[in-house]
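Taken together, the values in this text are just the output of simple stated rules run on the coordinates, not laboratory data. Just so it is clear, the model here is predicted, and its values are computed rather than measured. Cβ atoms are built from the backbone, for glycine too; each structure is taken alone.
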Structure 1
Amino acid sequence: MTSPQPSELTTRWACAEDLPRIRDLMQTAIDTLQASWLTPEQVAASHHLMGLDTQLIADGTYLLAEIDGQLAGCGGWSYRATLYGGDHSAALRDPATLDPARDPARIRAMYTHPDFTRRGIARLVLQRCEEAAAAKGFTQAELMATLSGEPLYRACGYVAVEDVEAETAGLTIPFRRMRKAL
């Protein structure tokens, strides 16, 4: 008799067929993980600013982390100028291509399912995205951190460069722009 195998964590780059699962994870993560940092009204309004940018999937730069086939986390990197925001936040999007010699790569749309937090999943996704950006010649990475994500990014070597207050739905949502040398 064989003993049960431990849960297996795998990563892979996302494809269009993954979109429904990614959207579900993002919805759950925003609603649950932001609740300790924002008011209920801010959490609801943050959906206007956060979410899925399908350009990342089209570019092949959006990574999924799965445990036994269940989506546990996701995140991406980008060689485009957009720093944050999803398909629905067009005013935040800029598809211009970055120059690795002078611009930092963008770390984008990092989410962990609440059932899988504190297991190193976000750290692994972040590391793989940084490695992929570095392999394309980028020497720095930049991201827009939520208050709930900032402790992870600090622990991974990112430093705050700017506090940002984004306005949406009549509310202010706090973010922190952060950078790291790769």
Structure 2
Amino acid sequence: MDLRLRLADLADVPRLAPVMDAAIGELQRDVLTPEQIQSSRTIMGIDTALITDGTYFVVEWGPDVAGCGGWSRRATLYGNDSTPGRDAALLDPARDPARVRAMYTHPAFARRGVGRMVLDACEAAARAEGFTALELMGTMAGRPLYEAAGFVVVEELEDARGGAPVPLVRMRKQLAPEGG
């Protein structure tokens, strides 16, 4: 499979939304109830600030979007453009972990290296800006990928802002020094 990774731009948003919707609806089916999946759609999705900041990636296979995801140098840990409690404050790379954000793989491309490709790009970009750690809020469906990539659980919680409580896991990873 010839996967190609590039930075996203705002023109990609109409192509990303269906991928996110399919990932939320299909990849979480084995770990969430239908009510929790619907609730997930309220608290997850596109955060265009990541695209504007130049920290969001698209993975394409030919004309198709296989997945997307990014990282952030801002304080918001997860959520979409309309999620309450967003915080655009810049993080201090010497003190704060960069955030891995909005990771989605189209179900047709699941378990083919799409998520790992995005995580590797996020890690390299955050390290290049001086960050020494990454943090993310993972879904139950995404947790195995993040654990395989070296993330460890910091906290387990539920987010009920969308109605039904959605189980989530805050995870962190220390970055190896550049070249290490």
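For the reader, a short list of remarks on this structure follows.
- Test item: distance in nm of label points 7 Å out along Cα→Cβ at positions 24 and 80 calculated as 2.6, pick one of 1, 2: 1
- Percent of Cα pairs over 27 Å apart - highest-scoring structure of 1, 2: 1
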